[in-house]
1. If volume of the Cα convex hull per residue in Å³ is computed to be 151, which of 1, 2, 3 is the source?
2. 28, 33, 20, 15, 4 is what came out when P(r) over Cα pairs in 10 Å bins from 0, in percent, for residues 45-84 alone was calculated for one structure; which of 1, 2, 3 is it?
3. Assign the value -13500, calculated as helix-only ellipticity at 222 nm (-39500 (n - 2.57) for each DSSP H run of 4 or more, over all residues; to 500), to the correct structure from 1, 2, 3.
Structure 1
Amino acid sequence: MRRGELYRVRHPTGDPKKTRVFVIVSREAVIRSMFSTVVCAPVLTNGEGLSTQVEVGPAEGLKHRSWILCDGLTSVEKSKLTDFVGSLSPVRLPELGRALRSALDL
């Protein structure tokens, strides 16, 4: 489990969908720690090209064009991150960082 990996989560808390893809955004130290959760951003099929969104698609293991929504950060139990979808490329990881900074106004 690493930052930038995408996982399909079944029955995500507070989400009406049966499954949702999330990307891990927590720092590596937290991911490797004994904490039971990591911070993730949801991946949705609709995006608006905002500075807080990162476009992803088949290159990252998804079936179609989608967007990481950094305004929707949530904690997800590590035990629910079992259905690996893909990873962000080294080009996309800095884009994720910029979107997170924008979403958190840093």
Structure 2
Amino acid sequence: MAKYYVMGNYTAQAFKGFLKDPKQDRAAAATALSQAVGGTMESFSITRGSYDFVGVVSGTSFEGAAAVKLAVEASGAITNFTILEEMDMSKTAEMAAKAMASYKPAG
């Protein structure tokens, strides 16, 4: 099952919304988005630092995660939506070793 780590930043438009309704549940909104594309929101946190939020989503495709990016950035409320896909480093290294066996570098 695929797992994605998503993060992004709220825009000034979103911050105005927070001031208007400080008790709104953004985790519920993020959960609804992930469910709409066949995913499960494992966790969602508002964070300090380079990103305003971080979520962990499983069970959807990369296209599903990208669809959420397209939707939320088009809304104008979120920018810098970043998707990191979990991967198996051992499997990747095995494939790289196999590729190197048949690769001849330039020179």
Structure 3
Amino acid sequence: MPFELRMRLRWQHWLLVIGIGLAAYFGYHAVNGSRGLLAWQNLSVEVDLAERQLAGLEAERTLLERKVGRLRSTSLDPDLLDEEARRSLSLVAPQDVIILLDRNQAAQ
């Protein structure tokens, strides 16, 4: 085999090895890298969880806004006012029935 042909085949082999190495490197990082497919999948799961949490918090906020709206001086809800006073001041009405539980039994 002539010398030039052997040199050309060596260069072709080296180019092939380098090409395969680069393809393997970029392929690995496309799947497992910090911005690869697996990282994207994990971020998608986190976004879904955050969206669910946001929906729950928005629903809770809506309920609280309604409750605050009923406590405004222009439209005061007597039932809500009574409920809040009982809860915050530990008040009871004469017709209320109070059931006392033993702490040991309540924990079980």
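All of the numbers you see were taken from the coordinates with simple rules; none came from a lab. Note that the structure is predicted; figures quoted are calculated from it, not measured.
1. Values: 1: 98; 2: 151; 3: 211.
Clearly, the read-out refers to 2.
2. Details: 1: 26, 44, 29, 1; 2: 26, 56, 18; 3: 28, 33, 20, 15, 4.
Label of the originating structure: 3.
3. Derived from 2, not from the others.
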